[in-house]
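Nothing in this text is a laboratory measurement; each read-out follows from the coordinates by a stated rule. Here the structure is a predicted model, which is why all the values come from computation and not from measurement. Cβ atoms are built from the backbone, for glycine too; each structure is taken alone.
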Structure P
Amino acid sequence: MRILVVEDDLKVASFIEKGFQQEGHAVDVVHDGESGAYQAISQDYDMVVLDLMLPKLSGFDALSHIRSRKRRLPVIMLSARGELDDRIMGLDKGADDYMTKPFAFTELSARVRSVLRRGGSDSTKLVIADLELDTATRIVTRAGDRIELRAKEYALLELMMRNVHRPLTRNMIIEHVWDIHFDSATNVIDVHINSLRNKIDRNFSPPLIHTIRGVGYQLTDKGE
């Protein structure tokens, strides 16, 4: 998942960034509302975490700009101001959720999962054949056997399971699993795909991870 964090407090921004990175997500951070609105509109994100009190453009105004172009992009607002009027205004302007600082990262992460579920199935489980991924517990099993994944492996598998039977290009994978500073000339994606194959497909049938020549990779149980 690719997440944009718009937060001018450097310590808070770093706290959120590190938390999401430890979960395997790609995270981009900007520190003012103007840059945040532009980035959210011009780039492809799965989630925006948007502070209310920002330089150049307030969180409310940034949210209005985002909603004018991307009505479905999930946005969670953050604020040190917990007044009811602020929460109501944030939700009325199109925020999917509103959190008051200070907060535990585990709660923010849970709110992100909750907001994402509202846009699709209420279930936390992604399933293809005998492979199952639970986005709430981050537990992955195949044929009932638990499979231990590193953070980026998990993020890559979740992306593929949310796009079952759909070919994913290297650029799509980069955008959603790594951040904007990723060096696309490296073989990191191939290394992670091979590692996933060893854990997901080795000793199981049918193979689920397929290479689409000239395109990228695909998770499917329909064969090549």
Structure Q
Amino acid sequence: MPGSFKTEAVVLRSIRFGEADRILHLYSADRGRVGAIAKGSRRPRSRFGGRLEPFFRLSLVLHEGRGDLATVTSAATVDGYGALRGNGPAISAAARACDAVLRLLDAAEPNPAAYNLLCRYLSILDAGGEGPGTAVAFRLKLALAAGFAPELGSCARCGEADHLTGFSGAAGGVVCTSCERGSFALSADAHEFMVGALARPLAEAPAGSEPTLRQAERAVGETLEHHAHVRLRAVA
């Protein structure tokens, strides 16, 4: 039904529209993906200021009419992640994270786990606390929140719990030596990293060597390509 509603959301993407407006792709705490237009937001004296840029976490009042886009009527900053914006690598990491959410979670339905995960990752980047495995751990946890976590406990094809030496995106997880056809070799370190990344809080994501993280990223990427039909931008 048409009407106004209040929600908290992160700006995933902000696009200039017309002479003075912005189209916003938002991910909200209680509504999932929301598309909105902020009319007049690019005018010098706009009441929105500069807070409708990507990565801002906002408290919003939106009016839902008959069209596809809600209209932003009020926006207050919950967290602007100011330190993040002064750090080039952190900005790039935040952009990849928001792009991953944009591609993977396109439903207008709540996913509190995904929303909280995105906010935690932006906070980690803002505090300069990203470790060598944090970005890949974020993707693993995002896949879990979206319902596409890879199988890591046993062979995704036959259920064998031992001799897990490969990974198959088509099968959706690790595979044993008997089922490794069509898979790529997954090292014990990469397997251990993936298990640890899912088990620990994001701020305590395990570290990993470059080859380990490349394998883990490939495993997540191929799983999402086969099962969610989504291709994510490379972590680095």
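Among P, Q, considering only distance in nm of label points 7 Å out along Cα→Cβ at positions 78 and 94, which has the greatest calculated value?
P
Say we calculate FRET efficiency 1/(1 + (r/R0)^6) of positions 22 and 198 (r between Cβ atoms, R0 = 25 Å, to 0.05) for every structure; which of P, Q gives the highest result?
Top value of FRET efficiency 1/(1 + (r/R0)^6) of positions 22 and 198 (r between Cβ atoms, R0 = 25 Å, to 0.05) goes to structure P.
Taking FRET efficiency 1/(1 + (r/R0)^6) of positions 46 and 134 (r between Cβ atoms, R0 = 30 Å, to 0.05) as the criterion, which structure among P, Q has the greatest value?
Of structures P, Q, the maximum of FRET efficiency 1/(1 + (r/R0)^6) of positions 46 and 134 (r between Cβ atoms, R0 = 30 Å, to 0.05) occurs in P.
Comparing distance in nm of label points 7 Å out along Cα→Cβ at positions 14 and 174 across P, Q, which structure shows the greatest value?
Once distance in nm of label points 7 Å out along Cα→Cβ at positions 14 and 174 is tallied for P, Q, the winner is Q.
Thinking of P, Q, which structure, once Rg/Rh (Cα atoms, Kirkwood Rh) is computed, gives back 1.04?
Here the read-out was taken from Q.
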